[in-house]
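The structures considered in this document are given below.
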Structure I
């Protein structure tokens, strides 16, 4: 079975460092390295995304390769044919598969049966590519990972991958969520095994008190629209405002629901480094793709 990135802790600590180093080198390269000439990335999308599609497609072009978009109308993952058959057939055409799907089990099955590397572009459980971009952004901003980060909001897929990435990098992390919206026990245990289970609280003010960075994400994720009113009520008091943020950098994986998890004023402030994160999705993924091509 080919190497896969289904969550960030599929990498070892040394491999994570190598991927981030490769990403930084590619970002800084002025000579236009194209290490993936004539290679193809198949991009399977059940969930739409601006950043995921544009960053992967542009990244493959920069690396000398090509990306093929396979949307819901182009491929019926698990419906028109079994996932394992899709994985084996598509592997005969492409050099990598990226899948952005709802059910994490689907990307796991793709990884089991594909004969080329499979990258999780997002599932309901995990978003490892975002975590790679987050870590690259933090390392650029602070020169390393001796950083305290406060996560304020929902313990969602982005939060859960970031918990693992923070543990691997040695970042001190505090997670503030309403009761019932915390990090899954399995993810906490995995983080503890990596050396860094996060502190948890239900008090955003306490979470940010010693933080160098504040990170938030949407309260109502794609596919949870029927929970919207309940979540808006449950997350009352967890909005990142300029008062809560202070002079700390603000991170958000985007898209943002301005006026819900974050105010427009905070997102438009000079403290927001969200656009660096967005750009670094491409660079981090480029580093990952090149690293996977060498395995």
Structure II
């Protein structure tokens, strides 16, 4: 049976830890392989992308494979072909699908009819590859995850949902500051709490960032929310990461952002361009975590991990 990676919980706890450890080793080793030699992965992106598209294209090439890139306008999806029909056709042509889309249900519906691996490159509900890469970045910075506090400031969006999932898997403390009406998915939060995750949802930025080792945010209006931008600017005004917010965090705290950023909105230029900002490390690590995810999807990488996350 093919594997899917639609959200972090598609990996076991051990597999997620191993994927992060493997990605760190791959980066250090400048890793290349022929795992995907003779294989082609389709990239269907219904949302524009820089980091996700390029990192996945290069990850596939580093593993010896090739890619076909399509938007919805390059396929019958642009004419409302049922996604179940699209995946049944693609399963006969290519060896895997990486999809960046709006409704998460498109991915789950495709998976129900797929005979090839599917990776979620972003949906409105989850962004698992980004957050797994961010855990990699924190680990590179020497974080003992079980003794680490992460703050999320702003919209309870797909990133927030995946951070909640990651907190349940990796054991770090997570405090989310979101305005009322912009909370993460309740089912995701409830499931994490039921697993014993140390996750709290508050309304005050200062409360969330106090003592945090990593302070994280995202744009106030994501793709598909452009019509809400003016209203969101008002709602999120007090959820800006600025020097005052960073001063409440732990000494040496780092600032994180999945990019693209709107300096002056969710984060000030002073913070974004400061030595505390590790956003470029996050961006670079997308390439390495994509390779580890693809390796897990296509081969299972447990026997290939040179060490465990705990040993880093």
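Below, the figures for the structure above:
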item	result
For log10 I(q)/I(0) by the Debye sum over Cα atoms at q = 0.23, 0.30 Å⁻¹, for residues 227-274 alone computed as -0.88, -1.21, the structure of I, II it came from	II
Distance in nm of label points 7 Å out along Cα→Cβ at positions 27 and 179 - structure with the largest value, from I, II	I
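Here, each number is a calculation from the coordinates, and none is a lab measurement. Since the model is a prediction, treat every value here as computed from it, not as a measurement. Cβ atoms are built from the backbone, for glycine too; each structure is taken alone.
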